[in-house]
1. Which of 1, 2 yields 13.0 for mean count of other Cβ atoms within 10 Å over residues 4-11, as computed?
2. Matching task: 2.9 is the computed value of distance in nm of label points 7 Å out along Cα→Cβ at positions 116 and 188. Pick the structure from 1, 2.
3. I have 13.4 for mean count of other Cβ atoms within 10 Å over residues 12-19, calculated from one of the structures 1, 2. Which structure is it?
4. Hey, relative contact order in percent (Cα under 8 Å, 6 or more apart) derived from one of 1, 2 reads 28; which structure?
5. When you work out distance in nm of label points 7 Å out along Cα→Cβ at positions 68 and 92 for each of the structures 1, 2, which one comes out largest?
6. If Kirkwood radius over Cα pairs in Å is calculated from each of 1, 2, which structure is the one that comes out at 18.1?
Structure 1
Amino acid sequence: MVLAEGLVFSYSGGPPFVLSGLDFRAEEGAYVSILGENGSGKSTLVKLILGLLSPQKGKIAVDAARRAYVPQINDLADSRFPITVREMLDSYRRLLKIKERSATAAALESVGMLESADKLVGALSGGQRQKVFIARAIMGEPGLLALDEPSAGVDAASRAEIYACLKDLNRVRGMTILSVEHNLEAALRNSTAVYHMHGGRGHACDPRTYAAEYLGVEAGGRP
């Protein structure tokens, strides 16, 4: 599904490099949590995979007819405009050239937000907005869904609902998910693989191995 080899990237075009010879692989149907310290290049890697940025060196191959992206809530300008949830999703549906109006309702229902269709996006809570943006992203059934800190700034109940939704998209619909994470508990609980970034490169392993190697605990949280 996703194969990146020898990625080198710098926002300035020269040193210091955010990524330096990075390799990354995600199989079709995987749920990969991308972990690492702030500034390790997690979001940069996702943007390169989505084609929003181009590497100075290396190559990326993505076998997905359509890729979708949910950035951090603070980066979502739609939440600051007087537009309803339905209007926002309908606009995106038309952009995708999906004729069936029912696609909007189906996407909202899949994340439990159909009853909020006629509310203003800006009036929603952080968790509700995040679910709406996930609904927008999955319209048209993308093969690859990438998210940047999907639970940042939301309450505990909303976090649980968001990860339940993502797990359903991955396990039931077979959608490949790449999620930049700071929520370690969610990463270990929901991922099929973990990718840890440090020093411009990364290391892939399963969640249990990650817990043991990097945290010194079992995946269930015991030291």
Structure 2
Amino acid sequence: MEHFEPVPEILISDLNTLKVYFDPMRIRIIHALAGQPRSVTEIAEMLGVPFTRLYYHIHLLESHGLIRLVEARSLSGAAEEKYYRVAARMFVIDRALLTPGTPNRADMLDLILDSALGQTIEDIRRSAARNVIDLEAMSPAPDALLCRRSIFRLTREQAQRLHQALLDLMTEVQDGPYDDTARAYGFAVALYPSAFTDLPTSEEDEAAPGEA
């Protein structure tokens, strides 16, 4: 098999590739190809889906440069078994796509939020329903759900350090030894300057005096 190692990161700089990447099934395929090359049959076994459902998704991922064909093995007759690997260890969204005035900027932001947060909610619900998550366990127990929301008062320097600490932690875990037998863990993080303190404290506060 051709020796191929994913590049550290790939920049996603167009809406079509963003849509391809954030599809739930295609994200599962990307995760299946993170540790080593796999055939479509092997991916289907990992994901528990018929392999015929995967060809369309594999084609889109390959044509947009998100995965790479690394080998084609000859089978009986003219058939081939193709093996794929992720093209990068990390996919990064080009921030130019989200600058004010960019076409489809709101659509792209909604797509990112739905994938990072909306799909996370669905995954947590599904995992809890299947008792993969132990809702009675407390963090740091490995079966627990750690789900917190906080509003911090941070200086710009403190915010930058927190950003960097989160990025460093993600890189450390992502670049660590890959173990096919290890359990999958979901991880979603959102750190952002908040308008929370600018919002009215109740619905009554939304109306100015004399504007009932």
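1. Going through each structure in turn, the value belongs to 2.
2. This value belongs to structure 1.
3. Numbers: 1: 13.4; 2: 16.1.
Source structure for this number: 1.
4. Values: 1: 28; 2: 20.
Of the options listed, only 1 reproduces it.
5. Largest one: structure 2.
6. Computed on structure 1.
Each value in this text was obtained by applying a stated rule to the coordinates, not by laboratory testing. Just so we're clear, the structure is a prediction, and the values are computed from it rather than from any experiment. Cβ atoms are built from the backbone, for glycine too; each structure is taken alone.
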